[in-house]
Every structure is written in C-alpha cells, then in structure tokens.
Structure P
Amino acid sequence: MTGLVVLGLVIEYWYEIPEAISELKEGKEGRWKPICTIIGAVLITIGVGGELVVQFKASAEGTDLRKANDAISVGLKTAASEAIERAGKAVERASKADERAAANEKEAATLRKLAAEESLARVKIEKQLAPRTLSEADRETIGKQLHSFASHFSGRKVTISSYSGDAEGIVFSLEIMDILTRAGIDVDPVIGRLIPVGLVNLGVKVTGPIADGKFIGALVTGIRAHVDTDLSGEWDSKYAEVGIEVGVKPVAGLPIVIPGHPQ
C-alpha cells in the first residue's frame, strides 16, 4: 500500500514539478510558489519512499526475529524434551539401583545372620572341645581363699579321684590338687585310677561331712568363679571325709546325673 502511495505521488508530481520549474523561470505568480511546490513534492515523495524502505527493512528484521524466536522456542522445547527424557531415564536407573541395593542389603543381612549362627556354633564347639582348666594365678588365688581351712584338716586328707583314660579329667584333678596343696591341705590322690563300670559320672562332685560344709562351699564357689564347668557340692552325715570326684566333662544338652546310675 505504501508503494502505491509513492507511485501515485511520482505520477502526480511528474507534470507539476516541470510546470513549477517553468513558472519559476518565467516568473509567473511570484517566485516562492513554484519553489515550495517543487520542495514539497520532493520531500513528500522522499519521505513516503523512505517510509517504504524502512517498512521493508522492519518487515525483514521482524521476519528474522520471528524465525530466531521460533528457532529458540523449538530449541528450548527440544532441550526440555531431552532433559525430561534424560530425567526419566535417570529416575529409572535410580529405581533399579535402589532395587539392586535393597536386594544386596537383604542378601548381606542373610549372610550376616548365617555368619552369626556359624560363629555361635563355632563358639559352642570350641567351648565343648576346650578342656576344663585353671591358670596358675587362679589356683594361687583359690588356694589363698582356702588357707583358713588348713588347720581344720590337720591329720586328715582330702581324696581326689578321676577316671583312667580320661586325660582331660586327670589334668583337671591335678589342678584341683595343686589348689589344696597351696592352701596347706593334704591330699590323697586317686587320680586316673577309677575304672568305670557301665556309665561314667559327669562333672565334678565334692562331698563330705556336715562339719566341712563351709569348706566344700568355698571350694566349689572358688573354682566356679574362674572356670565355666559343672560342679556340685554335698555335705551330709553319711560322708566320713571330704572327697572330690572329677568325672568326665559334660556334653552340652546331656544330663549331669544319669538316672539309675550310682553317684
């Protein structure tokens, strides 16, 4: 439309300007009228033509701007779509990683439980296989605790017995004998001489008359404080002297006293 206006102005002033020039030369109707006509025609035509040029440039730049905006918009949409896709994949990978971690933790918990059970079983086996024993320091301590009973056993002896063939029981009997010797109490050893007939007795049993009850209790308590083993003490008028019978080391879960078997 602006181009048509420019064309119309050119056609309109095509004849007016030459006429104005002729009037200017002839001096008709004053000098200023043809000059103003010429200047006005030129300015209007240039102005409208310049407006047309500016509109063309503005339109071209607007088109370029729209294209740039469209490209940016498409790029942003593409980038956003790719980011969303990557985020989705990352969430999926994280979910799978969590599942693997949960499975690994469950497996680790199972392995820890098995390890704990095996460790407990190993401790029980080691405890069962370990011999009953008292260190020299333990024997010295218990001996000192029993030293006050030495005068009570003046002219008397404590009998200690164990089974033949029971090496573990023989060694433990010798350790108990060492305790009594350190306490100043005489011992009559029947260690390793008992020959079992039928079933054997289990654990350690200390017996004696009623007057020796305190000694028996102190001996059992002292040994039990330093070694985890089965001991029992009994004092009764049916016993004439103190006797210590070291039986076979008990097996976990089996009774110490066997029904029907003389103790």
Structure Q
Amino acid sequence: MVAVTPQSAEPGRVAIVTGAALGLGRAIARELAAAGWSLVAVDMQAEQLAALAAELQEGGHPVVTVVADMTAQDTPAVVMAAAEEAFDRADALVNNAGIVDYAGFFDSDRAMLQRLLDVDVTSVYMMTQAFAATLRRRGTAGSVVNLGTSHAISGVAGTSAYAAAKGAVHAMSRALAVELADLGIRVNTLALGTTLTDRVRNDLPAELLSQRYRQIPLKRGAEPEEAARAVAFLLDAEYATGTELVLDGGFTVYGDG
C-alpha cells in the first residue's frame, strides 16, 4: 500500500473512487475533482495512479492514493484508514473497480466465474460495508454509487457470467438502499452500456463496435466523461436511492422491429 500526501488540509467533500487509475475511473476522478471533491483514489496500477495524482494535485485538487488489490481482505480497512488520516472523513464511495470477461455459456468455467464474483461482487460488498460502518460510527450521511451494466437488465448472448456478477451488484444496491436509508446513506447504481474507454477502443475490433452500434438507437458508445458526469449526478441527487440510472444510448429499450 502506498499513500501520497494531499495538497490541502481543507478537503471539502471527500469521495473514494476505486479503479481510479485508468479508463472510466480516471474520468470519474477528474470529474469529481473539478466539482470540488477531494479524492481517495484506489487502484492496483501504481504508476498510472501516481500520474493521476500528480495531474490532479497540479490543478490544486487534494488527493490521496492507495495502491491496492480490491480483492485483498484488508483493502477496505486500509482505504478507510487512508481517508480518515488524510481528510478526517469520507462522504462518498464510487465502486468502479471491476473486470469484464465475456464467454459463451459452455465456454465459461468455474475459475472465470469465481474471478468475476471476487472482483465485481465481493470486493464491492466489503468496500461498501467498511465505508458504511465508518459513517455509522461517525454519525454522518453519505452516498454510494455502484457501477453496473445494461447486460444485467437486457439478455445478451455470451455475457452470462459477467451479467450474473453485475446482476448481483444491482440486487445488492437495491437492498442496501433500503437497509442503509435510516443512516442517511444513499446507494444507487449506474448501468452502463458500451463505454469508449481506451481499452474498448484499442481491444475491440472495429467490426464488433459497428455491430454494437447498430443495436444502440443513438448509434455510438458513451464517452467516459459522459459516464463520469452521471456518477457525479447520482452522488449529488439527494432524493435518489435504490435508483438504477441506465446510460446506454437506448440499448436496453432497442427493438429491431
């Protein structure tokens, strides 16, 4: 675990963002920093995380980083300790860290499913528990945004294992929205469709992207910055809890006639 000392002793609101070093997580970190949030940025990619911290600190945004594997048993406690040490509190949690693995049902195996469950479900559950327990102890309200997927809403062939994992996140979020409401902790889910991170742009063949676009009424994927703005909205939407905000260009309501 590695921490970077924040620039400011006056942090404003504090958000924890997991999987913050690259792609969507980086866009979320930038969006929240620009909106005045101080950040606890968590990721396994130490070099990229340090680069993000340097960028944000150069812009005057307080940030502390934690290099950690979200599936490690002690990571939630370490993250919360870093937030309290650097900023004396945390107000929001964005559970962005996750993996995607597509395979046909008969090509999937136990190891693939277990890895998806470990990263996409168990780590989210345990991180949220540590965050909520800290807020309960301190008697403060807060907000959680979990990253979900349109594949948990609309059936898509070849995504059963991933949909099972993310479907659990959707169900978990609804239950926690009810259970944590008395503590003033809101829990919402952002269900994303195709999001044009660097990984998607570089790894997916152009033909496959074109095929996906034909099933999206807006005929394109989302830019990471668009998804980041939706996360920021959910963090600030004071009367929203248990909400599933779908950001997929209309994919889940698409009909081919």
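Bear in mind these aren't lab numbers, they're just calculated from the coordinates by the rules spelled out. If you're wondering where the values come from, they're calculated on a predicted model, not measured in any experiment. Cβ atoms are built from the backbone, for glycine too; each structure is taken alone.
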Worksheet, complete the sentence: Candidates P, Q; relative contact order in percent (Cα under 8 Å, 6 or more apart) computed = 15; producing structure is P
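A value of -22500 was derived for helix-only ellipticity at 222 nm (-39500 (n - 2.57) for each DSSP H run of 4 or more, over all residues; to 500); which structure in P, Q was it taken from? Kindly include the intermediate steps, with their values, before the conclusion.
Working: P: -22500; Q: -13000.
Derived from the structure labelled P.
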Worksheet entry | Which entry (P, Q) yields the derived value 0.30 for FRET efficiency 1/(1 + (r/R0)^6) of positions 69 and 221 (r between Cβ atoms, R0 = 25 Å, to 0.05) | Q
Fill in: Read-out distance in nm of label points 7 Å out along Cα→Cβ at positions 149 and 197, computed value 3.0, structure in P, Q
P
Item to complete: Could you figure out which one of P, Q the value 177, 39, 27 for Cα extents along the principal axes in Å was computed from?
Response: P
